[in-house]
Structure P
Amino acid sequence: MSSKRKLIMPTSEEDAAINRGIAADPDTYELGEEEFKQLKRIGRPRLESPKVAVTIRYDKTVIDAFKAGGPGWQTRMNEALKKVVASKRA
């Protein structure tokens with residue numbers, strides 16, 4: 001998957017200005033090597049049952065119906081499918 005965004009790196013002058021700003025900020029400092037090693041990665045907790053990425057095709061009318069509900073349509077679709085699966089088990 002490729003992104004259409006272009007990464008623009010700062011020039012050496014811009015980078016120097018950024019670093020001067022960081023150095024002048026009394027509320028921050030650069031971590032030493034030992035402090036950096038002690039950092040722990042944070043983020044979302046791992047899911048007990050992670051979702052699986054798949055490629056699947058649905059009728060346009062089905063997708064349009066879920067998208068009509070606005071953002072979160074994929075989550076709503078997943079919930080609807082889970083209900084169907086649960087009803088088949090019962």
Structure Q
Amino acid sequence: MNKKLNIKEYLNVLAEPNRLAILSFLKDGEKCACEIHPKLKLPQNLSSHHLKILKDLGLLKSRREGNKILYSRNEKIIKNYQLELTKIII
């Protein structure tokens with residue numbers, strides 16, 4: 001991700017409870033998209049929408065394994081946002 005960190009966009013994305021739940025669910029490691037929507041009790045298309053938003057912001061990484069798409073947290077970008085937010089608040 002080469003774009004400048006946008007704290008407002010970051011906070012807006014995290015303000016959505018399902019996106020926070022996705023990030024929390026992925027704390028333990030990589031998960032298939034097929035595991036995410038049942039865990040959140042969301043329709044597949046809605047969980048895909050949230051995954052795309054998180055990925056577009058750089059908070060998630062994905063990779064294809066056969067016919068599955070596996071998602072994981074992008075810890076480097078998450079840490080960068082945390083550091084930027086800390087600079088603003090503290």
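FYI, it's all coordinate maths here, none of it is from the lab. Bear in mind the structure is a predicted one, so any value in this text is a computation, not a measurement. Cβ atoms are built from the backbone, for glycine too; each structure is taken alone.
Figures for the structure shown
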| item | result |
| --- | --- |
| Value 4.0, calculated as distance in nm of label points 7 Å out along Cα→Cβ at positions 48 and 64, assigned to which of P, Q | P |
| Per distance in nm of label points 7 Å out along Cα→Cβ at positions 16 and 80, the highest-valued of structures P, Q | P |
| Structure from which 8.1 was derived, mean count of other Cβ atoms within 10 Å over residues 32-39, options P, Q | P |
| Which of P, Q yields 42 [percent of Cα pairs over 18 Å apart, calculated] | Q |
| Label whose coordinates, when distance in nm of label points 7 Å out along Cα→Cβ at positions 24 and 40 is calculated, return 1.3 (choices P, Q) | Q |
| Read-out Kirkwood radius over Cα pairs in Å, for residues 8-55 alone, computed value 15.1, structure in P, Q | P |
| Test item: helix-only ellipticity at 222 nm (-39500 (n - 2.57) for each DSSP H run of 4 or more, over all residues; to 500) calculated as -17500, pick one of P, Q | Q |
